[in-house]
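S.K.: Below: a set of structures, written as structure tokens.
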Structure P
Amino acid sequence: MPVSLAPAAQWSLVIIAIFNVLLFAGLVAFVIVGVAEFKKLRAQVQPVIDRVNPILEEVKPVVAGINPMIDHNIKPILGEVQDITQKVSGMVSDISQHAHEIAETGEHTVKEITHRVEATGQVVTDTVSRPVISAAGFIAGLSRALSVLKSYQSGPAHETRRDHARANGDGVTASAMDSR
């Protein structure tokens, strides 16, 4: 039994077939254009690729030698740098501590010297200045006494002697002061 389709269904299948053929033709055209563009791009890139290959061949041994070089040369240096850094850090810490101790010792020394200077000044005042002042006062008093005695012995009248005998330290007699 043959199956027959309605004319609208037949036209629908024809339109779908044409659409599929056009879609397929578009995809084929897109692939052809893509391949052509890729060939153009490859033609432009090929000289660079041709130059890169020999460079890669030269670089391979260098790159292969870098890791052993790092292991043999750089890692020991880094270890030494870390040791040196730790030693320097310790030295800086020690220097800081010594500087602090020196500052404290200097402060203590200055205080002690200041105390000693003050004590020495007090000793000088007590043992030198006061006796010198006392001696100077004694000498001044003795000088005045000798002066009065001298004028008493060499004076013309007895009354003058009596006035001198009652003289105060400023040369004014006690009777002259009473009359004031």
Structure Q
Amino acid sequence: MSDWLDTETKAMLLAEVPDKLAPPEVAGFSLVLLEMGGDRVRVLRTLPTLGPLLPGVSQRILAGTCPLILCKELSLEAAMLGQFELICCDAVAVFLRDEVCEQGSPAYLASLFGKVRQSVEFQPVTVEVRKVPGTEEGRRFIDQFLGSRDAEAQGLVQGVGVRRQVMQKKGRIMLHWGAKIGAEIGIL
């Protein structure tokens, strides 16, 4: 398990999962990419952290194909971590029981994915990162949530803030982890 998945982060990831689709006691989850986000390269770099991928996933990501089932037969913990990693890349993903993905009709799944995509959790908010500590935790935060290179990271450590439009779910997780490491972050 990633150390990013503390109790509070898990609760944020589970907030939008209807019990009938993903009760915690059931094993066997599929991770589904609903929207790529703006940085396909970053999504591709994240793929190895998600678990065993289905065949052809990388090629379909390069082609921009969504929705796309990335992995099956994941534990709940692995599915949450996969969703977390993808939300950090500004990609929309959901995890469902394998049976839902396998047995749901295309019309049902399209309707379900549309409802999830329209959820308030995936609506845009503006996050302002004013300053991040110049520590290893600060560097990990910048890499995880902003995917930033050295110049931007150095600016954040020096107090040259950045504003980014992110999904509400990511914004709340950034606030949570920012507070833990002593970063100055706000949602506008």
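S.K.: When relative contact order in percent (Cα under 8 Å, 6 or more apart) is computed for each of P, Q, which one produces 6?
M.R.: Label of the source structure: P.
S.K.: Next question. Consider the structures P, Q: one of them gives 10.0 for mean count of other Cβ atoms within 10 Å over residues 89-96 as calculated from the coordinates. Say which.
M.R.: Numbers: P: 10.0; Q: 23.9.
Value 10.0 for mean count of other Cβ atoms within 10 Å over residues 89-96 corresponds to P out of P, Q.
S.K.: Right, another one. A value of -30500 was derived for helix-only ellipticity at 222 nm (-39500 (n - 2.57) for each DSSP H run of 4 or more, over all residues; to 500); which structure in P, Q was it taken from?
M.R.: P
S.K.: Of structures P, Q, which gives 10.2 when mean projected area of the Cα convex hull in nm² is computed from the coordinates? Before the final figure, lay out each step's value.
M.R.: Working: P: 47.9; Q: 10.2.
This figure was derived from Q.
Readers should treat all values here as calculations from the given coordinates under stated rules, not as data from a laboratory. Just so it is clear, the structure is predicted and the values come from calculations on it, not from any experiment. Cβ atoms are built from the backbone, for glycine too; each structure is taken alone.
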